[in-house]
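Any read-out appearing in this document is the output of simple, stated calculations on the displayed coordinates, not a laboratory observation. For clarity, every value in this text was computed on a predicted model and none was experimentally measured. Cβ atoms are built from the backbone, for glycine too; each structure is taken alone.
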Structure I
Amino acid sequence: MFRKAIIVLCIGVLLLLPAHGFFGEEKEKPFYTPIKMSRERMPIPVKAEMAGKVEMSMMAMPSSIPVANTENTEMHPSVETDGDGTVFAAYTLQMDILNANIMYIYSQDNGATWQEGGYFNLEGAYDYPAIDYWGSGGTFIGTFAPDPSDCDGAAQYVLRVDDVTDPTTWSLVDWDWTDYNQRDRESPDRAGYSDVGDATWWYGVIADTGSSDYADSAGEHIPIFNWPDYTSDSSGWIWWWDSFPNSAHACIDIDRSNGVLYAAWDQYNESRPDYGRDILLAIADVHDWWQEIWEINWYYLGGSEDNTYPDVAAENGYIYVVCQADITIPGKQDIICFYSHDGGKTWETSTIAADPAKDEVYPSIVAYGEGATCTFLIDGDIYVSHTTDGGVTWSEAKKVNDEDGSVYNGYRTLKLATAGNIMWTDMRNGNADVYYDSVGYPPTPIITIKDIAGGFGVKATIANTGTANAENVEWSITLDGLVFMGKEKSGNVNIAAGSEVTIKSGLVFGIGPVSITAKAGGATKTASGMAVGPFILGVG
């Protein structure tokens, strides 16, 4: 087996929680209000350096292999877009029970046509790819679950793709965590984050479950985080919790407006009287981790029902955790949403779909701020629902796939991504294939800041990628540093659906390095530059 890099840098953690860390009894509501659980001991980091590098060959996909409808099994797709027309995707191609690889494809016209990307020459059965946009440029990042024999199933893979059309810009590295008695990783997810200053190798964070026999503690199916070191491109971190055994189905997102991480699992909550499954939620600011400040807050979301198969999305301070739960009839599955408008300090719940005669399962969600979109399965069909009020209410679910009952019913059989891009495993041809469609945006303005530029002062481009006009959008441009004039400017602007506007700082005067922050309608983007009188140079 070829590898490009083996990096071992570990933090072993036993996080002790009080025996009664769940909600207080509240019979009037179907869901409990989550309470942050305290910890009795902080994690102690342990650091190790790079073990070595080995080159890995990249192979172009043979032209005889169609995108995702061969005679073999294609399943577990993952997809994401850069917001500028390029869509990158991955799926598992299973040749037989012992051999499966991760295949990569891409589109440069918002999913209208697809091109074969490539694959890495891995030996064994690899599965559950996870793709995300890094956050700037054309860079995508990815990971996948290792073969069970690959480092005892504890190998952690990191894919970076700087140009989807050029395989020479692709790299795949892996970490071997067996020195810390890690094993049996299951189904990783990852979140990209690019507002990293000069640490351009900092890809984001991976969430997973696995098992550990490190030191005097042991844990089965426990939460795991991995992320790169902020000061060195040749090392990375692992962080795990023996205190949360029997966790499953990791999912993760980073709110790109502020760098706050949200990760969720479903987990047997031993503090519940009926010992059921709840959603275990972790919240942390990744900027703290860069400084080796090991801060993380844990929550349980749920009540007397069982909550399973979560997905999480966050944008501009709006957080959504969707899952399937038996809220109407014990054992019958419905789709619910836990939502927060204040960064996770308080939570409410809403119901997305609860047909008393059918199971709704396997939700996937993407957030745009106050708007969000959720997809899920009913009887082999994909349905989509939108919210425009932060998750309080949801639109009537509409069917997506064009052939009834053709969608494979299973975990991570479908993936929803930004701009409504969706991929799923389809059985219409009598074999598991991967299909693509778009479910569009929620009918709401979606405000993003595309770029910040210098010159005579500072300007920023604000886009409304949503399907509704945005009125009186508050904006501001702030410069921090030795700025004597024009340090801050703000205003309001109207932005039609699908259009862009440029905001400007006006006249500034300063000297030396400056930090620039542009805000608009809840979106935030930062940059740095050099003030030379009225000019701001080298903005990036």
Structure II
Amino acid sequence: MGSPYTNLRWRAAHAVIRNAEFGNLNVIEKLIEKFDTTNALPFHSPDLPFYYHHARFWLLISLSKIATETPLALAPISAKIIRLSELAGDHCLQKFYAVNTLQKIKDSDPSFSYSQELEEQKKLITPIGTIKREVGSSSRADSYMGRPDDVPEPELDFYFDYDFNNNEIDHLGGRFGIHTWQVADDMKNIIAEWERNVNRSHECPRNISSRERSYNEQQPYGYYLGYHALFVAAGRYVKAYPIIKVWSDDTWEEWLKQYTLSGSWLSDSIDYFPSSLPASGINLEAYEETPTLKERKCLAAQISDQHPLSDANEITVSGNWSDKEGINYRISSALIEPSKVRGLAYALMIQTPFHNYLPTKDDDFSDHWSRRGLENPLSPLIGGYRDESTRMDEYDPYGIDGANEWLQPHEDIINDLKLTFSNADGKKWITQSNTVVFSSRIWGAKFGSGRHRHEKKGSDLKCSKDGLEYLLQKRKKSLIVLIKAQKYHEHKETDHKFINKSAVVIMTANGKIRAFQKIPKVIKDGADKMQLHHRCGVMDCYDMVLKHLNK
């Protein structure tokens, strides 16, 4: 837990959590007993510094996670966790996690007998007040203004990384109306209490460099000192100064949120890798603008593990994965007016292969169609959201980017079918009679580090065929599915590095499933006359198709 490498600390945190799951509370107690130690002898060289603030921090993160899932498991050691909060001193994040853990235990344990101690610890990380100020009314010196000439430098000459000073240090000063240089001075004095032989963020007796990896992946000793000095300074400020609120999100809670995990972890959503994944076997080695009839049939088969499609019990309505040949498959779907099926299917088939796209999200159903004088033929089936926030557990090796954005049916569909979400056995949406209608999976793993860091991941959303039929009959709609296969040829000498092929599948309200195969000659001729940049957009293609179908 005191490793300079972030991924190892997360692995250690998961190990602590697994011990709690196995009932090994004695292991956790032994770790708690080590909380106030500042070395890890004999497991590291006495000539190298031990990152004990990291070790304390990640132990408390682990305890908070255990308390989220099984709070009563920690109830017998509540007194020891109170002690951890006291030992955390002014470190606001360590105290935050200790308090968070205790609160979860209290909420679940009627016999919890440390309420007074818990409230005392809460007060130590609760702002003493809030002052509202107008925009531009502050006289605070930010990171670009520097210290006054008549103010002496602190005893320790420590240089903070430029970005760290302009972001973390400046933001903390802004939250309390304190000059950035003053925050930096206070942090230097804190660092001097721990270490006087390091003077730069990038300095490290362990020879850890940020050239190959970012500070988020590994921390030189100097950066580690500055990182934790920030939270000790914050812990002191919150007891002495009110929050200065200019904007609505200028709160203590929003500041803490940048550095804490109060809800689920990215790793919580990860499912096991599927034992097998569909692979089409189509040829994506050479560029061909139009797939063959056989290739379209092979691609259409990707929407189910059962064949023929008429016998399928489940349909994959959304998905994204890669096979062992490096071919990436993307499946997207939406509900469509039956009378509009042919027009949109042909539009997707004549669209340029690279730009092939079926509008499926809420933002695709706004005024983009009406701007072209078109009536939108689609309504959304797939929902969910996009989380653009930076997460503290981004470098947890058991999580993947976007793990909290797993595929799910649209809110209107859930309400219409009166579905309830259940994660007792995977991520599923069930009816009142306990019948599974939708099921979602997301899987993946991280590999490499620094510029070589990459992920292998995939996801899918399946819907029962019976559930789809019921929905289509109730809405008087059809289902349109776009299956797109893409392969990237990094080292091939060609104008087409990306080779793409696609197929369009329709399911009607009576349960019939078919893939569109041939494009009428009149549509082909119209597509040939379109400017290339117009064929990139599905709406422009749809407009052209409607004009030719109506002739």
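Numerical summary
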read-out: Test item: mean count of other Cβ atoms within 10 Å over residues 151-158 calculated as 22.6, pick one of I, II; value: I
read-out: Parent structure of the calculated result 22, 47, 24, 6, given that P(r) over Cα pairs in 10 Å bins from 0, in percent, for residues 79-142 alone is the read-out and I, II the choices; value: I
read-out: For Cα extents along the principal axes in Å, for residues 359-462 alone computed as 62, 30, 21, the structure of I, II it came from; value: I
read-out: Highest-scoring label, criterion being percent of Cα pairs over 33 Å apart, among I, II; value: II
read-out: Highest-scoring label, criterion being relative contact order in percent (Cα under 8 Å, 6 or more apart), among I, II; value: II
read-out: Structure from which 0 was derived, helix-only ellipticity at 222 nm (-39500 (n - 2.57) for each DSSP H run of 4 or more, over all residues; to 500), options I, II; value: I
